[in-house]
Structure 1
Amino acid sequence: MAPSTVDLLKEELPVVQESLVLSGDVKTGLVLVDVVNGFCTVGAGNLAPRQPDKQISGMVDESVRLAREFCDKNWPVFAFLDSHHPDIPEHPYPPHCIAGTDEAKLVPALQWLENEASATLRCKDCIDGFVGSIEKDGSNVFLDWVKNNQIKKILVGGICTDICVLDFVCSALSARNRGFLAPLEDVIIYSQGCATFDLPIHIARTLKDAVAHPQELMHHIGLYIAKGRGAKVASEVTFGE
């Protein structure tokens, strides 16, 4: 069988991943990006999956697992929720995750996070959560979260690997490199804890102004670019003593 495009890409542009074991020795924070109905729950909105999606459901399962572990250990969790004003469109995307609707809520399996003392939830009205954390007075909720908790590592998961996750990670890395995020040292993406959407080229060709977005390919590209910017990539995440 001839190798697929994705196989060839992974061979030419490999993403070196590592197994990550977390312990209380190094202060670690979990960042979940947009694990909301509007991106993850089948049929929930314009940008939600149209049918069950293995990569997305796997990401949700891992997000729930990690959030439970972090909260049980009273480790800090930061969750971004995409949330838009109905009169302010986000081009080039159709209306989605309108504030106050079910689309903008955490998926049912994560809604318990709203009541966790160790969790900080942040509604954002743009792709990049770092930018979406800026308040009108110029302060930054995410930056304050890192400093107040004295976080040295952040573990990042969510959706989409190559869009909201990637943009946030790149901004966090730039801020870290400028010294704005001390004492943060490492930004780690969990590959199984991320997902993106699937729009194959044969479907994109039938839609006006649509750009093809093959899921596995774009997931890999998102991880590859993040790695090139200085992020670490974890293939699995476990917890030690």
Structure 2
Amino acid sequence: MRSRTANRSGIVIRRRVTPAGDIIVTLLTPQGKLKAVARGGVRGPLASRLNLFHHVDVQVYQTPQNDLASIRQAVLEGALTTLAEPERYAFAHLMAEFADALFQEGEFSEQAFELFAGALRGISRQDDPEWVALVMSYKLLGLAGIVPQTARCARCGRPEPTHPDPLAGQLLCAGCAALPAYPPETLDFLRNVVRRSVRASFESPVPDTQRPALWRALERFVTVQVGNVRSWQQLVPAATAPPV
């Protein structure tokens, strides 16, 4: 007989408190996403453990009649306290919502869990959390198999496009584009970030002045390919600023 109780270790990527005082969380685990509820959790010790970005070990219980598993116990395995800093929290929240949009419940991906955990560690520790968030966002896209077209124009198919596509976040040739070409550093990043190692990308950051265009391209591409991610507007204003 299949056991109704299971232990899972994961990172809280979504948290909601209901009017009844329950805490509904989504965890990203090596076994995929897990959505569960801690009933009456706001009135007990689980309230402080089931916070965003916390790495927790939970015991969940599920009956055949309920789609949502219930959390019986939660043990805090790790917390990155610096993510509470405003300049880091915004990017950590963006990464959490991004991962939630990219990966579905029941999809096994230990690599996705490790990549996301590494992104949070980088955002919490590095001097340039924005660059960490940019690099790791594109890395998560690549892992999910959703990669922007950079070798050919997204409209006509001509090789080696160099101009931004303001509608779909990809690359256009000079004949199809209405905006100026990207600077060389931005083009190099877009063409190579998915296959380049994280370390190599961190060591060659794109100048701050070029990053708003990268955020816009990423926001457009994700919206078209995956769906709307609200954190673009709420937490990274530069991502949706109109082109100059």
Structure 3
Amino acid sequence: MSSPLIIPCVDIQSGRAVRLFEGDPDRETVYFDSPLDAARHWVSLGAGLVHLVDLDAATGRGENRAVIAQITGELGVPVEVGGGVRSREAAGDLLRLGVDRVVIGTAAVKHPELVRDLIAAHGPERVVVSLDARGLEVATHGWVQGSGVMVADLTPGLADAGLETLIFTDVTRDGTLRGLDRDLMRQVRQLWTNTLIVGGGVANVDDVRLLQEEHIEGAIVGRAIYEGTLPYPVTLD
């Protein structure tokens, strides 16, 4: 397998580029006042895809649509956006802004038919599902609520709907630099045989090697590249 794809993440809260600790919106670190500057920074270092999360939309505190429109209009590389995308209208609005892929989280659990409808309308290359979990139990509404739904309950239906790319985030490790949980990564890899991107806990190059060993296609990375524990761009010896 080739080296896993490392996708820089820009989390947007109150118009700024931040990272949260264990998904808690009240425990933020501000890395850039401007999310556009953050995205430009990673593109200048070679990023070919940037992952944006509208944290305010995810938690119901507001939205950052104008900032997202500015980034998609100026960045020059593909952008995927998640956070509060819970309807056909919300997904369509983002795609019309120039977003390349919409990321569906809570709605994939609460309204799984939405995933099928969006794939039918826009194609599988423009729709991604993100399952954010504690262990293998899916968390929803900006990671605040446990759903009682297990990842294994959802993956067969997502595959049947035509989904190609699944993002799995370990909420307990997101923003902590604790490293990936190999056993959990292995379990998720067994549950999803199409393209798997993971998030939550990537700390250093050893975690990237773990992804390669477990045949996981890539990871969305934030704090580790912002703080330099994982040099970016990533190279494996």
Among 1, 2, 3, structure where mean count of other Cβ atoms within 10 Å over residues 50-57 as derived comes to 19.5: 2
If Rg and Dmax of the Cα atoms in Å is calculated for 1, 2, 3, the one returning 16.1, 45 is structure 3
Ranked by mean count of other Cβ atoms within 10 Å over residues 10-17, the structure on top of 1, 2, 3 with the greatest value is 3
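Out of 1, 2, 3, which has the highest value for relative contact order in percent (Cα under 8 Å, 6 or more apart)? Walk me through the numbers on the way to the answer.
On the way: 1: 26; 2: 14; 3: 19.
Top value of relative contact order in percent (Cα under 8 Å, 6 or more apart) goes to structure 1.
Each reported figure results from applying straightforward, stated rules to the coordinates on display, with no laboratory input. Being a predicted model, the structure only gives us computed values, none of them experimental. Cβ atoms are built from the backbone, for glycine too; each structure is taken alone.
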